[in-house]
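No lab work stands behind these numbers, since they all come straight from the coordinates. Here the structure is a predicted model, which means the values were calculated and not measured. Cβ atoms are built from the backbone, for glycine too; each structure is taken alone.
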Structure I
């Protein structure tokens with residue numbers, strides 16, 4: 001990865017930590033590289049300046065500095081020990097002990113360090129756990145959870161991606177016992193972690209385990225894992241929001257503090273598909289003219305079956321370019337239509353004609369239709385009233 005050489009040249013005693021080590025050992029793509037260092041943040045920034053690297057104090061109160069090398073950001077965090085925790089936040093002190101820093105981390109597979117020469121420092125059996133698919137807390141699971149209740153959801157995230165076989169019994173027991181602590185967490189933190197769980201290629205086992213431990217009902221009331229199983233069976237794309245829509249019909253906008261875009265997409269998917277495999281291309285074009293492809297295909301994934309016809313319907317939707325009505329108000333001005341309600345009514349009438357004709361008429365044809373409608377309206381206005 002670009003930039004690593006520059007970081008290690010400036011901080012030769014630093015070690016990669018957490019996800020970068022885990023994924024390197026697992027043979028998976030490494031997205032981000034974080035470092036741990038026995039140096040204080042001030043010393044790290046001084047070393048970076050001497051090496052010509054940009055240093056940003058992104059979380060200096062927690063010991064974190066971001067160094068920019070070859071256009072990439074690398075977080076470097078001073079070794080720490082927890083002094084005080086309340087289930088959501090921790091107060092830390094700096095340390096010079098690698099083992100002490102590893103002991104405060106959540107899972108054994110995230111508590112490993114890797115030096116510049118590739119040597120791995122594994123104080124709690126993380127390498128063996130990674131090889132066997134065992135997601136295990138560092139030390140006492142109940143104590144780790146009490147330090148930050150988000151670790152309950154992080155357990156399921158890593159179980160979804162790395163777990164194999166039966167889950168760690170002590171972890172399951174501690175999660176079940178302390179699950180109510182999830183109610184202390186902010187909606188943003190819960191949704192962020194839920195998305196990561198549901199981004200896993202095969203999240204069903206983790207979601208079923210969430211249900212068994214009582215966690216699922218707390219974070220997604222009314223969720224039904226069997227509905228997620230049906231969606232996955234159809235081969236639906238990896239989309240955490242689509243998977244949430246499959247799991248529950250509950251309104252999650254407030255509960256999860258969804259963004260406006262997320263709330264809009266979810267609301268669109270709640271409606272029945274309105275399409276069936278037997279529909280003509282004209283019907284599909286009309287549907288696409290009314291709503292975006294993402295909304296329509298999401299509904300089909302959620303409401304349609306796994307039969308060949310529904311798969312063909314999704315393929316046909318993807319192949320049809322979304323029709324866009326070619327007229328705007330200013331186009332009608334050349335016909336003498338004045339701005340105001342009359343112009344809006346004329347646009348609506350021409351759009352209705354365009355829809356009925358299959359959403360294929362171009363701008364010239366729509367203008368001709370508008371001209372005809374305008375003339376008919378003029379004749380009607382001039383015709384004497386009876387009586």
Structure II
């Protein structure tokens with residue numbers, strides 16, 4: 001009996017050799033060097049490399065259209081942008097900002113760097129965004145703001161969050177690092193809350209190598225953000241804010257302008273890859289695929305699955321490690337939780353009893369390779385590998401019995 005099962009395992013593994021080259025979680029979208037050189041000719045002629053050059057201004061204008069927002073301020077990276085957004089809101093020092101533990105560490109670090117206290121709220125089990133129904137119970141006299149994250153491009157419950165904010169006179173900031181071009185009922189996601197931050201890091205669908213931007217509807221922030229990202233300098237003789245250097249340089253802006261022309265085709269390629277993943281993985285018990293609400297658009301930044309160890313037969317961590325054996329490098333976004341990091345684990349709101357959903361999901365989520373250059377064939381092979389990992393475990397369990 002054991003020999004028969006072993007042979008079956010061998011047959012299932014035929015054709016599943018490791019990839020010759022590493023398959024990473026993503027590959028940056030890049031224009032040709034010729035295109036970059038051509039775009040930079042004017043910059044080299046003018047020798048205006050930074051400090052709000054022509055390309056910097058052009059990128060801001062085009063992003064207003066692409067993101068369907070009123071105002072855009074670009075920055076040298078998303079973290080600086082989010083730091084500046086929190087500073088621009090003039091939140092009282094030491095006040096509390098309610099946020100999610102299920103995010104990249106920069107989200108929470110930006111709160112702490114501004115002299116504010118993060119308070120963790122649990123997340124929804126389906127969207128994995130901050131649970132809007134649990135925010136109000138965390139509000140007290142020291143609360144000044146809510147910072148939500150549109151995780152994997154899935155929108156927070158923006159209506160409920162705004163209702164709570166309006167009831168208690170709180171500011172609302174959104175980390176939209178994953179949500180470039182995401183929309184709700186045709187409305188750009190950057191229109192919600194007081195300010196939203198988008199990341200343009202090289203790992204994102206749209207990038208400027210490093211970079212980011214803030215979107216906002218209130219014109220009062222135009223000058224304030226300009227000063228805060230430029231040392232507080234108003235003119236040659238006046239400094240009106242305690243600012244930092246958050247300006248995007250012309251080389252970054254050039255890459256961004258070129259990439260804006262490429263994201264349409266990239267999205268089509270990712271759509272094909274997404275369909276392959278869905279076709280194969282939806283058939284496997286124990287794997288749950290993300291579902292975007294019908295009134296929202298998928299920003300096509302990530303392809304994410306949740307693994308139920310009991311139903312699938314293998315844990316998320318085992319799949320993650322097994323994929324490496326085939327030269328496939330998925331990512332456990334987001335593990336561990338920010339509430340488990342050294343600077344925050346002693347907070348009262350970091351307790352596991354306060355965050356039961358987040359502590360469950362952190363062990364289930366796996367982001368699979370997702371970029372246009374991956375191709376449908378390779379995506380299909382990754383699915384076969386995952387199916388084989390499940391099959392292999394089932395056979396091993398039956399053999400042991």
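Miscellaneous remarks
- Which of I, II leads on relative contact order in percent (Cα under 8 Å, 6 or more apart), largest value: II
- Structures compared: I, II; top value of mean projected area of the Cα convex hull in nm², i.e. the largest, recorded for I.
- Winner on mean count of other Cβ atoms within 10 Å over residues 109-116 once structures I, II are ranked, highest first: I
- Structure from which 1.00 was derived, FRET efficiency 1/(1 + (r/R0)^6) of positions 117 and 141 (r between Cβ atoms, R0 = 30 Å, to 0.05), options I, II: II
- Looking across I, II, the calculation of helix-only ellipticity at 222 nm (-39500 (n - 2.57) for each DSSP H run of 4 or more, over all residues; to 500) that yields -12000 traces back to II.
- Origin of the derived value -0.54, -1.11, -1.21 (log10 I(q)/I(0) by the Debye sum over Cα atoms at q = 0.10, 0.16, 0.17 Å⁻¹, for residues 77-292 alone; candidates I, II): I
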